[in-house]
Structure I
Amino acid sequence: MAAIVVEDLPYKTYLLSDETTQAQVAVVPERGGIITSWQIQGQELFYLDTERFKDPTLSVRGGIPLLFPICGNLQGDTYTLNGQTYKLLQHGFARTLPWEATQQSTTNGASLTITLKSNEATHEGYPFDFELNYIYTLKGNTLELRHRHTNLSQTPMPFSTGLHPYFAVVDKSKLTIDLPSEQYQLKGDATVHAFAGAFDFDSEEIDFSFINLTGQSATVVDAARQLKLTIGFDSSYSVLVFWTVKGKDFYCLEPWTGPRNALNTGEHLLTVAPGETVETVITMTAEVASE
């Protein structure tokens, strides 16, 4: 049975739950539309830096920050469009602006729609009128994130979109990771490296952008927590980023539709025609890991 409850924690928080699987998701629209928590049978799947979360002047590290209209950074934090130069900071503005909860339903899982509309602030770095409607649905042990991007401008609207989920981990050496790629690039380097199939978690930082994807899902088995996570994504997504920092109890596995600097290079950019909507979908399923 699905349910939605609203609480103040300290921001207005929508708690989506599925009682049959003892699953719950927490959504905070005003804090960048972020999902801060996903619990299954009492286990928390996400990492969250609570002190940064409480400070509205700081970006959130944890949960699922939303990436739009770019993923990663632009070269020099700028791009040129129709002869004019614009500035956008890393990952864009969607994760820092307040969203609004606009619709909810419990008829087929617990579902919440959050909305972000263009305004004067977004026009400074992104000269398009748009409406984003992101639909979060919890059904059983699956969390679906359906992202609808509507172009309200008179010209085609280029963009990238993605997620930056922070998954909690107690022992990274107990992770078994299966990715649909054998090639990756490092930040700021176009060189394509062959992936050996395992990460060196003794490194100070791992920041690999996996490209040339051969499938539309990735799995992580956490033997220490007896959890298996499967992330599925539609064919719009062309990059899968794995990021972690030594000594921090998280790893990030991030589906991106386009790579860094895509507004300058045009690589794997999505484009919405005037008056049209482009939809992308990501699913996350958690289960007890098989022995």
Structure II
Amino acid sequence: MLNWFFIALAAPFLWALVNLADKYLVVNYCGGKKSAGSLVLFSSLIGLIASLTIGIFTRGVFAIPLFDKLLLIFIGTFSICWIILYLFTLEIEDVSAVIPWMLTISVFGYILSYFFLGETLTLAQLLGAAVIFFGAIILSVDFGKIHILFKGRVALYMLLASLIYAINGVIFKFVASADSFWVASFWEYLGLGLGGVLIFLFVGDYRRNFISNIKTSGKFIFSINVVSESMTIAGNLLTNFALLIAPVALVYMVGSFQPAIVLILTFFSTKFWPKIISEDFSRKIIIPKMIAIVIMLIGSLILFI
């Protein structure tokens, strides 16, 4: 039966929709260079609401050790860094060229788990990691110009974002293995919210941009963030459910289809709804991008299988 496949595939499809929503917000509601970081304040606000909701419906959120609470609050606050880097990248690059970089998260996760959780690295995993990074190198080259250019900022931002995401994942796994998922999520979302409060208080440009967006399009942006966060959580739950009925490696391999799904969705958006998302699908742009994505998917296949 392939029921598990469609359940697992629904997760990256939902996450891909979230990626397109992020790109739409960055393009339409950020007025200047690196102003997209102010959108993280909306995510932080959602984090506070999510934390409060989990706290109301989950028992024992205060029963875990103080050290675990502090670690989870830290990764929630630290996650703001990768979100901002991700939003910065969406300002300067197509979303279909940004999301494949997220496949490097698994590579960093394996490396960090090897050093800090005592997990082993196989030859296949090392080969898969090398293939993924090879695809990322192709992805970071701009073939659309007269002279081929290396998109250094895109590579730097997304490698840092992926590393931070992987660090948070390893810490979350370390803590949540002893505590329930929802208890750990309560403290992580609380950290995200508190980090947003600090940014609002001490980063004037983000505060002013946030207030401006609240006045002009606050309800719309907030609604999109609520829907996006709901789809993200739904994707996580679908993945967890798929893990119960299928091998872990296969479920994670299906999850790595997200870049391909984003590319397909951006194609249809460009063709039928260009006001939402529009990208250059000329041959000199799309062929190297497709080659890079296929190579990175092959790397993920090697990594997980």
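If we compute mean count of other Cβ atoms within 10 Å over residues 194-201 for structures I, II, which one ends up with the highest value?
Numbers: I: 10.8; II: 17.2.
Checked I, II; max of mean count of other Cβ atoms within 10 Å over residues 194-201 sits with II.
Between structures I, II, where is mean count of other Cβ atoms within 10 Å over residues 82-89 highest?
Once mean count of other Cβ atoms within 10 Å over residues 82-89 is tallied for I, II, the winner is II.
The maximum of volume of the Cα convex hull per residue in Å³ over structures I, II, that is, the highest value, falls on II. Given a value of 21.2 for mean count of other Cβ atoms within 10 Å over residues 42-49, calculated from one of I, II, which structure does it belong to? Comparing all candidates, it corresponds to II.
18 is what came out when relative contact order in percent (Cα under 8 Å, 6 or more apart) was calculated for one structure; which of I, II is it? Answer for the origin of the read-out: I. Figure out for me which of the structures I, II the number -27000 belongs to, where helix-only ellipticity at 222 nm (-39500 (n - 2.57) for each DSSP H run of 4 or more, over all residues; to 500) was derived from the coordinates. Attributed to the structure labelled II.
Here, each number is a calculation from the coordinates, and none is a lab measurement. Predicted, not measured: the structure shown is a model, and the values here were computed from it. Cβ atoms are built from the backbone, for glycine too; each structure is taken alone.
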